[in-house]
Structure I
Amino acid sequence: MKVYIDPFTYEDPNEAVREFAKEIEASFVKIEEVIGAGEFGEVCRGRLRVPGRKENYVAIKTLKGGYTEKQRRDFLSEASIMGQFQHPNIIHLEGVITTSCPVMILTEFMENGALDSFLRMNDGQFTPIQLVGMLRGIAAGMKYLSDMSFVHRDLAARNILVNSNLVCKVSDFGLSRFLTESSSDPTYTSSLGGKIPIRWTAPEAIAYRKFTSASDVWSYGIVMWEVMSYGERPYWDMSNQDVGGRDRCDYRLPPPPDCPASLHALMLDCWQKERANRPRFSEV
């Protein structure tokens, strides 16, 4: 089994990009529309036309101008990470454009976008079997990542993408948000020199920054709850302080409406206080 290599261990991070990401000729890419904003710049939909290959839609993350060398490195680290993974439930890296401006990361295009907003837009429209199918796909992707010794740290429905066949793929491998204090996104709360998504994060990761595959399993339990509740916000309007504080010791989210008891039991297993007692991804 391959083991994930952290791009930040390279003396020259550009070497990691060259090793794990294919450089794409800028003329092969046609940007069509802006579909969102990323941490570093716009996210667009476009077409990739490589000679001799069928044209296909791609999602394009761009690095806006005026960036520092560190920002460029952090931006491209996501490609160095993604390029090491090959699995039907992990978002596929098409390649990067680093030799012209703007710098871009190209991935497969997922027609239905982020899982949380997709579920909210289709509230009540799926059978339990379809919802469980989504969860199985996410678990398969996470088992693959944990087998490669990769800890995601930010598993949440907003970071799962859905294609036109309802296949769910784990995405968002940018580690920089854990290294930066400057982000103003309220989802991420300052903790010990970084920002973490409190509502999705295991107690030991909040308290001691102990991120492991077992803390990803806790987050997977929250994703199960998000899926079965059609994108409801975990812990509703409780404050991050309350979610991360004393209540975290004993309080657990109740089953969403119409959620099979066996699924809620699995969620509770994922939320065992002792991480050694949580199931592994091979068991969920």
Structure II
Amino acid sequence: MNTVTSKKERPNFLDFSIVENKHHYWLASWYAQILGYKNLSTLKPNIEEAKRTCSLLNIDSESNFILFRNERKKDYKLTKFACFLIALHADGRKKMVKRARTFFLNALGDLKEILGDEDFLNRIIARDEIKRLNVILNKAARRARVKDFQFFTNEGYMGMYNNTLAELRKERQLESNDVMSDYMSMTELSANIFRVVLTTDRLKRMKNPSEIIAANAHRKIGRQIRHMIKSNLNRVPEQLPVANDLNKLIRKLKKAKMDLNDSVKKLKQD
């Protein structure tokens, strides 16, 4: 690693990089210690979470987390973007993790406030989970003899939001083609995951199901979650704040990847 610096100067992140083909990489084993972890294995769960985030963003993880053997042990060569994602997923209680986040976010300028919100990454994961769970719910609904899926879906929304999906979109000033989960906060996403999971379980346990019975069950569960939110947050679900569009945030995060990794190349050229 390039660690030659003046005695009067504090070494910066770039000083610890490996230079290969005009690109800079950082060893995950070194980075783990810098962040305050005992070794690479204790940081591995956070690395896997960061790689999963890449997958959710349709960003190639293998080019950002390059697996190789270092002295007969498995290690990773990390891009600057990979280091950034790991810092976001790492334990925020650690002093060096906080410093690493600040370092990367300061380099992102106007994206600092948005990407510094830990809920951002959790929202991406939760939105993906809702998509997966809705597929399972629809299968359970089909087995419960549901044919009108729009009616079935709206019954769940009526129970939880006292609005149909179309009415809720209008109330939140969203377009007809906007996906509701793209604009939900982490609290609202979690509540909807709960609604979908409970409804799926209820449908699977029905002995003599019908479309009406299934739809009524969906509405009832939605209403129960509505009461839960009102009891704990002193507001009903339709009054929850509309979050920033996840797709726009994802595009900004992809730009952040380019900015972080490109800035490394520019530093090399300078």
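Among candidates I, II, the computation of distance in nm of label points 7 Å out along Cα→Cβ at positions 48 and 216 that gave 2.3 used structure I. Starting from the value 15: which structure in I, II was relative contact order in percent (Cα under 8 Å, 6 or more apart) calculated from? Only one of I, II returns 15 for relative contact order in percent (Cα under 8 Å, 6 or more apart), namely I.
Which structure, out of I, II, was distance in nm of label points 7 Å out along Cα→Cβ at positions 104 and 120 derived from, given a value of 1.0? Checking each candidate, the match is II.
Thinking of I, II, which structure, once Rg/Rh (Cα atoms, Kirkwood Rh) is computed, gives back 1.09? Each step should come with its number before you reach the end.
Working: I: 0.96; II: 1.09.
The read-out was computed on structure II.
Can you tell which of I, II yields -9500 when helix-only ellipticity at 222 nm (-39500 (n - 2.57) for each DSSP H run of 4 or more, over all residues; to 500) is derived from it? Computed on structure I.
Rule-based calculations on the coordinates, nothing more; no lab input. Source: prediction; values computed, not measured. Cβ atoms are built from the backbone, for glycine too; each structure is taken alone.
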